[in-house]
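Next up, some structures in structure tokens.
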Structure P
Amino acid sequence: MNAQTERNYEAAKPLYATHGIDTDKVIEQLKEIKISLHCWQGDDIRGFLNAGHELTGGISVTGNYPGAARTPEELRQDLEKAFSLIPGKHKLNLHAIYADTEEQIDLNEIEPRHFSKWVDWAKENNLGLDFNPTCFSHPNSSDGFTLSHPNKQIRDFWIDHCKRARKVGAYFGKETGQPCVTNIWIPDGYKDTPVDRLSPRKRLEESLDEIYKEQIDPAYNLDAVESKLFGIGSESYVVGSHEFYMGYGITRQKLIGIDVGHFHPTETVSNKLSSISLFSEGMLLHVSRPVRWDSDHVVTLDDELLEIARELVTHNLLEKTHIGLDFFDASINRVAAWVIGARNTMKALLRAFLEPVEKLKGIEISGDLTTRLALREEFKSYPFGAVWDYYCAIQGVPVREEWLEHVKQYEDNVLSKRS
């Protein structure tokens, strides 16, 4: 470890200790946090099951930065580089289209064996795995509807796909020893104002009930449902709205998926977490950065991310919240995007751990709102960076921007050679 890094940490410790914060204990808490990196940042959501498919379902990736992964092996290689620059041991979130198989199969034919290479790799790297059925970019979703489709044959196709996805999730959980979160998101909706908003939601409810009919041990698989406000091609109506999935998740004891970009531009996810936690089985939090809409920009250390972290830490919600990243930017180095997003998410949680939560609660309940504001503002300039640097050093990953040089070298030696 760099001597200056250690000196900075030793200087920061007593500053935090004056407010009852044990930085050594905070570091141990941070070690327990698992962030689920999203595989689709590495190849612009192309996947490998149906190579060359067109992106549909309101999904769009902008940019043409060189070096996107073209094979499962290349994607795993890129992920290993990203994980090597992020402190802690984490998870990988896979979509069904990332099956690694020589077989010609459709989405309603996936089985655990089609993902065995991913499991072997996860075990070798001591990683957990999460999973998603892919309910987009397929001929059976070409008109914008899947699980709520009026055509029963098409609806059954997607129901079967999601059932099989849950079995893949259970396989992941058994093999890795870590519960797999299997999250369902669908693009279903209308571009213009519909006449009938209720019937598609009834069909979606029935489809989900059929998908979840088989009980799976939560030690292996945890089910989540994710809402959205609107998408490209579903600007006026989305079947799986926040209200729909709030009700469904609470009544069916499913994790409620909350994506930072899936709400009105003036809504904040941070303000929803405490309310949802009171009534839900748990939460799946997809960390992204919306700009104007659900544009899935790389996560930065902005005010909303810091406030989300505060909510999770202040109210002890981390045990019932599963955190994953969800963005895709092809205008910059894709490995760097993973590293920036994951490190920023961890930094935000560290900042929250380094606030005197109980002291601030007491000040608030006493009515001393002046002191509450003053202390929270002063803590913004406390040396959390010294604690972060020390944490990175003891975890064996580069300190501060040193990681960028590793990415640049990887780009020169590996990514630039991909045509």
Structure Q
Amino acid sequence: MTQQTTTKPAPTTDYTALISSLAKDARAAQMRLARMSDIEKAAALRSAAHALRAQKADILAANEKDMAAGRESGLTDALLDRLKLDEDRLEGIASAVEAVAGLPDPVGEVLSTDKRPNGLELSRVRVPVGVIGIIYESRPNVTIDAAVLCVRAGNAAILRGGSEAVHSNRALHAALAEGMAEKGVPEAAVQLMPTQEREAVGAMLKASGEIDMIVPRGGKGLVERVQNDARVPVLAHLDGICHTYIDASADPEMAREVAVNAKMRRTGICGAMETLLIDSDFANGEEVVSAILDAGCEVVGNEAAQALDSRISAAQASDWDTEYLEPKLSVAVVGGLDDALEHIARHSSGHTDVVISSDDKVTERFLNEVDSAIVMVNASSQFADGGEFGLGAEIGIATGRLHARGPVALEGLTTYKWQVRGTGQTRP
């Protein structure tokens, strides 16, 4: 039977008081988490995975409510795909929880040590960030991914999911809370916001001193709002405008297979390729774009790209800066590596960019000169995922340059403190 988790009743106007109450409870729970051992936290997550499987029927029924409402409200196919849960996806979520449970606990890791000439012994040690607020849209799996990563790294989480997934999020949270509580994790370690009102999000963003970090996952509008309004540190990315550049030396079969997968495996994820760059000296460009078109993708391109296939229509200037998240792709034929690097520097969102080449000089230049969080050689950009990187799961892909970059998992949810051990030293 699904445990009915308790939530505080949402006030009609005083959202600041609501967030303060949630944050106060989260802080107390986080202090209890800090006293739990690695073994205890791992056991709690394994218990949560068991509860997710045991409550599969309830979770999928709740998700179907959200899917029905989404279809009725006209959600796009890409958004419906993000929202959808089925047995395979739910098993993937539960398996990811177990994978996080099996990862080494980063808390307490000694990053560096030093002994000063005066005898002081210095250590930098990983510690939890504290209370983390996660604001996200559409994807109910984020409820679990974010929660378990926070708990594994000793943090408390306040989750605010999108209204599209409200029933799914509640069912997932109920199972998670029940499973972890059986192993001693306090309920307030992971709290689901009891209201969908936008004003509550505004209160979260202004809760400086109560919430230690905000992580937004969602569309450009959500992330921009968070970054513009937050008075709390933000760990975020905007768009996933991911490029794949096919060099003249690329193996034709590899280029075709990687390009099709990068775009069409799942078009609605942030690691999906949105722009394909083809070297003008690559002899098999027609085959690559034909395979993408045949897979059901709309393609727009520059004049040289249009010459590759009559089905390619003219790209507008805005296309090069658009994250489609659907079966649509921009293609440009470029005059070599320098042109490709220039295009990527101008239009990339700093998420993931790929080169397909058999020339080591080209690949090394690409790796060194493309300033993105993830840079790949001869592999699909769809691998831009914390699970695929061996991180168990991820809370998001950070495209900034501070604190954490790329898939944010356990280490990205920690900070460090200095521990100084002396023997009575005084400073002259």
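Every number here is computed from the coordinates shown, using simple stated rules; none is lab data. It should be emphasised that the depicted structure is a prediction, and the values quoted were computed from it without experimental measurement. Cβ atoms are built from the backbone, for glycine too; each structure is taken alone.
Tabulated results
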quantity: P(r) over Cα pairs in 10 Å bins from 0, in percent from the coordinates reads 5, 20, 27, 23, 15, 7, 1, 0, 0; which among P, Q; calculated: Q
quantity: Computed 1.8 for distance in nm of label points 7 Å out along Cα→Cβ at positions 17 and 353 - originating structure among P, Q; calculated: P
quantity: Parent structure of the calculated result 14.3, 44, given that Rg and Dmax of the Cα atoms in Å, for residues 97-160 alone is the read-out and P, Q the choices; calculated: P
